[in-house]
1. Which of I, II, III yields 2.5 for distance in nm of label points 7 Å out along Cα→Cβ at positions 259 and 291, as computed?
2. When mean count of other Cβ atoms within 10 Å over residues 187-194 is computed for each of I, II, III, which one produces 14.4?
3. One of I, II, III was used to calculate distance in nm of label points 7 Å out along Cα→Cβ at positions 43 and 131, giving 2.5; which?
Structure I
Amino acid sequence: MRRENCTPRPGWHDMVRGQGLVYADTELPDGGFMSYWDESACYALDLDEVLRLEEATEELHRMSVAAAEHVVAKDRFAEFGIPAWAAEAVRRSLREQPPTLYGRFDLWYDGSWPPKMLEYNADTPTALVEASVIQWYWLEDVHPTLDQWNSLHERLVDAWRRIGADLHDPLVHVAWSDEEETGEDQMTAGYLAETARQAGLKSELLPMLNIGWDGRRFVARTDPGDETGTPILTCFKLYPWEWMVAEPYGRLALAPGTPTTWIEPAWKLLLSNKALLAVLWELYPGHPYLLPAYLDSPRGMPEYVAKPLLGREGGSVRIITGAGEINNPGIYGAEGWCYQEFRALPSFAGNRMVMGSWIVAGESAGAGIRESQNLITDGFARFLPHYVDAPREP
């Protein structure tokens, strides 16, 4: 793998916004803006390393599912901060195996082997539109004869097609929080709704605040004040379970008699929680794809990252090195911490890079690469496209 400087396409900004990346710019604390989409550089990967990274991603997914099964079998829900009343619903969800669509591993990878798992965004991962659509159009324009580690769109459509085969009603509600101001959640939800439509399903977008309860079931309302609504039988929600169980309707969402199939299912609470990192290290100590991680303390690790158990896309973390604490997130993470060995993100031309490796229906589906000037990939990171240095298959 290598980083290459590129010449941005003329008119690229309007181009990517027109393709759905309405959040192509990131607002800075001083009121200015920076480009989130960055095609002044790109990454090139070899085909052989992509094949190995695909195998590593799928192995990490299998290990994560096995870890979830272990947590359920040993009744270790409290270590994940999951309330006791929700434990049976999570157990039932894992046993019944309702549909699951996608997730994203964040990997440390510098071009040498092996990669290291930093976390698993398994419930509500974003950065999907740019990984699936935007960088593919970039490839078509810049390297039309070369390939890309990117089968996200095709795999999402295939996954919806398999999900639809088991549905009595082909209507899927796709919900997101319209309190998210950048438009990323809405565009991600809209894109997933489109992949469902391409699979032959009906899909309707729905703000979370327009989901109501009619006394027997969840319903979709045209506005929050409506008294009636359309029954919600299948719902993909870009809204994490850790938030849902804290809401007044959380118990209803997990009740066995509630006739709504939620995607992602409730057992994803276990995979999206940072406690998973510690359980994986306990079950697979010394595994080449893992970093040491513990729940009770740093266990003497001289340099480590303290990650709050709950927090969409990682949340605030504390990095402890020989030089002391690098950042202080304040009181966030009061629910508990996972202590993971610190591994500085690899630096390419002074940029800290993290690789997002996508899973769709349990199979590797592509990669998205983000860069930051900081040791932590935060809200000021940039997304860079990539290509595979191999001819594209006809």
Structure II
Amino acid sequence: MFKYTCLNPIARLGLDLMTDAFVETDKYEEANAVLVRSAKMHDMELGEELLAIARAGAGVNNIPVEECAKKGIVVFNTPGANANAVKELVIAGMLLASRDIIGGVNWVDTQEGNENVGAAAEKQKKQYAGEEIYGKKLGVIGLGAIGARVANAASGLGMKVLGYDPYISVDTAWNLSSTVEHIKDINEIFKNCDFITVHVPLTADTKNTIDDKAIELMKDGVVILNFSRDGLVNEDALLKGLENGKIKKYVTDFATPGVIGNEDTIVIPHLGASTKEAEDNCAVMAVNQLVNYIENGNIKNSVNFPNCDLGVCEVAGRVGIFHKNITNMIGQFTAILAEAGINIEKMTNQSKGDFAYTLIDTAATVTDDLKAKIAAVDGVIKVRVVK
């Protein structure tokens, strides 16, 4: 029996997919599996019994991913599960930035009790006039699950869309509207677009994607949207651009002290994935990945280990080995099994950066003695007998 715990509320639609092999516990320290959304885990101890962490969402900044890798703990996320919810909010953000809808609604709220509010509104509405997004140029930086949907939706609304992503996947490319122009130089986005939206993960390479130099290249009156991570936009450069009028509006899903209260910012309290549908989708994907790994040893959508899948084990044994991505590891594993007279039925090995994962189906169960011999190989992080 495996124990799982939820550090945040997880949609019931997902939890109901837990098989009879799992039981819920409220004690984190005894859990084999953890489901989490926004809870900060960096100061939490990674117990010896912990096998996997599933983030019901895309970002994993709240999880000590590298430390988990060093302990052979698989960290999953759910890319694309909340993509439609975020896409819709990005489109809403463009509309809010183009037309002073918020200002108009706030003004109407001040007219409570005014019997002539209809006539007053007719006189006042010119204060909140704006522009249409139809025909405007939108630059999408990052064409992953969310960025591609934003690009397609904007194109459908009559915008001219330029997309930049040097690592675009084949699947995304096939699903991208033919009207989206794929740009190879990010500076073309900065120079030509009326709206710019960023949809890349926050890494050392992507931090401050929009900085002083990028803003300097932009058209006067540009609108910048950030529904990915606040560190992608350099706040000092942003505030300078807002102050001198280079940037017309900044729309973000991340509240920081620097952007709150600025009349040219629209700050949303991290509502991108806050829809029932997105929470359900994330929970279902997270639970399915967690169950598949713990019951079968298969990995899909891990951020610290490679995808690796042998399906459901139909032979006597299966063993999963986490190890460093160095030479001659496979040879040593197979030699140990051969010496014990155990035949290998199927095997797969994949690597991701400094780490690798080997999954082996065997004609006999791997004993504790064999497990210890494999674990003793220099470079092995963890050995798990799945079956």
Structure III
Amino acid sequence: MPSTALKTLLAAALLGLPAALPASLPAAAAEVKIGMITTLTGGGSHLGIDVRDGFELALAEAGRDDVTLIVKDDARKPDLAKQLSDEMIQREGVDILTGIIWSNLAMAVVPPAVRQGVFYLSPNAGPSALAGKLCHENYFNVAWQNNDLHAAMGGHMKDAGLAKPFILAPNYPAGTDALTGFKSTYGEAVAGEVYTKLGQKDYAAEIAQIRASGADSVYFFLPGGMGIAFMKQYAASGVELPVYGPAFSFDEIILKAVGDAALGVKNTSQWAYDLDVPANVAFVAAFRETYGRTPTLYASQGYDTARLILAALDKAHPDDADAFRAALEAAEFESTRGKFRFNSNHHPIQDIHVREVVAGEGGPTNRLVGVAIADRADDFAAECRL
């Protein structure tokens, strides 16, 4: 993996960018410290690695020396994530926190962090509580609210005439949000609904339930290694019901591990690497050149989060909290998704797309199909008192 310095040189060379401060910034701009707490080891580590790499690529392209990024591994442990957050705020003096992948870790870290005056920008986890009753003026989500991609697929499957889906997800905040989101557009009449253990690897019992349920399709949210294990076991089981899911279960890393068993699966995402948006075309090319792989949606989220922060820093320093907050709310940056704006609860209003897993030169890959829901706003903004 390239060092930060090498990544800076590669990105600058690729895009023809000078390794210097933008003209809009004064040469003696006050330093900004950003703390990134993310999952870099253990199950699901590729999610955190891609968020980090996308974020660092955006910093390298900007070529500015007034931003310091401190990266720590939470190992997917809530207590450790909370400890790292406290250390970064109290010892390191960070102005901004970011990076968390898992919603149970976000619930442990975000509320106490923002109460201490730190800004938190989520590049991934979007639990419903933080979008609604526990929203905060210093909390922004740059990815989505947890329900969004699932709600998009619920509507898509209903429109496709599927009458008896079997749905399953892990038993943690993002999992309960997932199936709630799916049913918000599909309805409650499903063939079966199961919550699995977070980190589970053996799905024989769940597959037996699917086989016996009379379902006509399967919808699952199992990110990281959970999805890999499920799809391999499902393909070997002989159950031939069509499979649907969110992008979290079918990113490019997971597809490499699952192989041809994923062909034909449709999944929803706010981003696709083949989305024809100028900022996205440049991002995908730069990411491939720098890291030697195709980015996942997590990389795009990390990249967009950094670009939003940088655009806001062009207007204000986090020390001027009101001005910096207003700059974040304006969201004046070029997103890899194209259209991007914040709702009143600081969560995105954006298009959610359908992708299909198809055969590619290097194995299965995602191909953009179309828009599932345009200008999706999450279901919890009305509960937020901002």
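1. Corresponding structure: III.
2. Value 14.4 for mean count of other Cβ atoms within 10 Å over residues 187-194 corresponds to III out of I, II, III.
3. Corresponding structure: III.
Read-outs throughout are calculated quantities, based only on the coordinates presented, and are distinct from any laboratory measurement. Computed from a prediction, not measured in an experiment: that's the story for all the values here. Cβ atoms are built from the backbone, for glycine too; each structure is taken alone.
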